[in-house]
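K.L.:
Structures for review follow.
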Structure I
Amino acid sequence: MRKIKIAQIGINRYSHSIEVINSLARQPEIFELAGIVFPEGEKESMPHKYEKVQHFPELTLEQVLEDPTIEAVAIETDEIYLTKYALLAAKAGKHIHMEKPGGRELEDFEALIDLVKEKNLVFHTGYMYRYNPYVIDLLERVKKGELGEIISVEAQMNCIHPDALRQWLQELPGGMMFYLGCHLVDLILLFQGQPKNIIPLNRSTHVNTDAPDYGMAVFEYENGVSFAKTSALEIGGYARRQLVVTGTKATVELKPLEMFIPDVGHYTEKTEYTERAWNNEGEHFKTPIFNRYDGMMAGFASFVRKENENPYTPDYELELYKTVLKACGE
């Protein structure tokens with residue numbers, strides 16, 4: 001198996017930068033990790049993050065972009081800088097894994113998509129639920145019609161976040177809907193396609209901040225209504241993250257969508273309802289423990305090596321990004 005020589009650019013404040021670089025280092029049979037770049041004064045502004053990765057070789061941005069042996073990059077800056085550095089990487093001909101969902105400006109994202117298509121580069125984004133075993137299985141079953149006609153998708157991704165993070169949400173369009181709701185928009189699109197209309201209902205709880213820390217959006221379809229909800233101020237919210245897909249033949253609920261056990265990994269629980277009796281408790285299932293980041297990054301490597309074709313095309317990523325902005329009220 002050919003190794004992918006890769007570098008990481010950035011250590012975002014509140015997303016998955018540490019998990020991604022650790023995954024790259026943990027899979028030496030797949031990746032040769034060249035090192036990490038710290039743009040935008042990250043070492044000084046995020047010392048708590050820097051200390052977790054300072055043992056990796058430090059590179060300059062120029063070293064990464066000008067080294068032809070580095071064929072791929074993981075862009076893990078703060079959200080507002082993602083598209084900026086992805087564009088630089090694309091101009092240098094690097095295959096790209098980028099944290100979700102992209103920067104704030106649509107025109108920059110459009111330019112990025114045009115460039116990766118022009119240069120025939122792999123463009124892969126950090127929507128980790130795409131690699132969840134139950135989500136993968138459920139998508140296949142929906143495509144085969146096993147759930148019947150899909151009536152609605154209910155997607156929730158909630159947390160109990162500190163005041164500093166909730167205040168930081170003011171930097172993002174739509175706040176929580178941009179930050180975490182993008183995952184939910186992705187799931188709704190995958191199961192139902194583009195809606196007729198989107199009604200954004202993003203709000204602030206006004207608990208120690210006026211930032212939009214409560215995200216909600218309604219998606220109108222010909223045969224029903226779906227919704228995405230993401231709260232930054234919900235005690236027990238992580239355990240209540242869920243995806244419910246309702247069809248005319250069955251309903252499937254994933255809850256918790258992914259539960260994390262520190263130093264172990266993630267698991268998902270599933271309940272399937274096929275009987276119409278009022279007291280039907282459904283059938284219950286649970287995945288083995290898995291690492292959400294290892295599967296995601298191994299998938300990226302398989303696309304770079306052309307072993308598999310990325311099912312999430314640049315055009316789909318652009319469609320998703322535009323839909324996220326609509327759900328944010330942009």
Structure II
Amino acid sequence: MPTVIVNKAIYCNGVRETISGDISDAFSAARARGDCFLWIGLHEPTQEEFDLITSEVKLHPLAVEDAIHAHQRPKLERYDDTLFMVLKPLMYVEETSDIEVGEINLFLGDDFFISVRHGQANPLSGVRQRVESDPDLLAAGPAGVLYAICDQVVDTYSQVSHEVEHDLIALERRVFSGEHTDVTADIYSLKREVLEFRAAQDPLVPVLEEIVKGRVTLCAGTRDQFRDVLDHLLRVDAQVDEHNELLTSALSAHLALVGREQSTVAMQQNADMRKISSWAALIAVPTMIAGIYGMNFDYMPELHWLLGYPLSLTVMVIAVLIVHRLLRKSGWL
């Protein structure tokens with residue numbers, strides 16, 4: 001299993017001991033000494049690759065299936081003396097402002113800790129170094145490792161939340177910049193990332209509450225540490241809710257501004273059309289009179305009258321003035 005085992009070691013009395021034999025020998029050595037636990041880290045194992053672990057530790061088939069196929073929501077399940085926990089670590093991609101979601105499946109008992117990681121978000125190498133440098137965490141056994149991983153995941157949530165806040169502030173500035181650029185797609189994109197964020201962290205709240213309330217016997221000695229993690233998670237949870245509400249408000253404000261701009265443009269176009277129509281009406285009146293007297297009929301009233309021409313011009317001017325006054329009075333001009 002060298003391709004899927006990221007790291008493996010036995011921890012006895014706060015000291016790491018490298019495994020020299022196979023996994024079976026390591027489990028036997030840890031159980032024989034009685035004061036040790038085995039930590040094995042796996043990355044995206046197949047069913048066949050995980051069978052060796054399953055043969056040494058009696059893991060529940062449903063939990064094993066979840067760990068292999070992933071795509072689970074954060075949860076905590078008990079199977080006899082074994083705990084199965086699912087975490088959703090996050091990673092913020094600076095170049096695209098996207099949030100990548102990974103998954104960590106954890107099995108822990110009295111003398112073993114098995115981590116199964118999917119995706120590249122939040123690798124556990126830093127957590128292992130932290131645990132190995134802290135004798136108190138090692139003394140707590142698998143529960144101490146579980147606390148360190150949860151603490152690292154929640155700290156990453158806080159960092160991602162700050163990055164999302166920066167993106168949100170930038171979007172708000174674009175919405176109210178007065179440049180009238182369409183940022184609807186960007187708002188929807190960030191809102192989708194925030195919803196993925198919420199799906200990763202929100203179900204973890206009741207999980208940690210179960211541990212803090214003392215309902216998980218295996219983690220009884222680390223309740224105070226988990227209480228601190230829960231406090232940080234609740235703070236992040238409130239921030240994510242605020243981000244979601246602000247994005248909804250920003251979208252509503254943007255749509256209102258776009259609608260107002262479109263309404264202003266429509267009103268201006270309507271005013272322009274009324275002016276054009278008014279001038280067309282003013283031109284139509286003398287055109288109609290001239291068109292009538294431009295007909296080549298022999299018998300027309302006042303056709304050979306001496307005052308016919310000045311009278312027709314006077315009628316045109318008077319008619320245009322009347323129409324102009326009516327249009328001004330109605331607000332069309």
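K.L.:
The value 62 for percent of Cα pairs over 15 Å apart, for residues 242-305 alone was derived from one model only; which of I, II is it?
P.N.:
I
K.L.:
In terms of relative contact order in percent (Cα under 8 Å, 6 or more apart), which of structures I, II is highest?
P.N.:
By relative contact order in percent (Cα under 8 Å, 6 or more apart), the leading structure of I, II is I.
K.L.:
Let me ask you something else. Suppose you compute FRET efficiency 1/(1 + (r/R0)^6) of positions 282 and 314 (r between Cβ atoms, R0 = 35 Å, to 0.05) for every structure in I, II: which one lands on 1.00?
P.N.:
Structure II accounts for this read-out.
K.L.:
Sticking with this structure for a sec: Which one of I, II has FRET efficiency 1/(1 + (r/R0)^6) of positions 226 and 290 (r between Cβ atoms, R0 = 35 Å, to 0.05), as calculated from the coordinates, equal to 0.85?
P.N.:
I
K.L.:
With FRET efficiency 1/(1 + (r/R0)^6) of positions 18 and 322 (r between Cβ atoms, R0 = 25 Å, to 0.05) computed per structure, which member of I, II shows the largest figure?
P.N.:
On the way: I: 0.25; II: 0.00.
Largest one: structure I.
K.L.:
When semi-axes √(5λ) of the Cα gyration tensor in Å is calculated, the result is 82, 19, 14; to which of the structures I, II does this value belong?
P.N.:
Structure of origin is II.
K.L.:
When helix-only ellipticity at 222 nm (-39500 (n - 2.57) for each DSSP H run of 4 or more, over all residues; to 500) is calculated, the result is -20500; to which of the structures I, II does this value belong? Please report the intermediate quantities before stating the final value.
P.N.:
On the way: I: -9500; II: -20500.
Clearly, the read-out refers to II.
Values quoted throughout were computed directly from the atomic coordinates according to the rules given, and no laboratory measurement underlies them. Just so you know, these numbers come straight off a predicted model, no measurement behind them. Cβ atoms are built from the backbone, for glycine too; each structure is taken alone.
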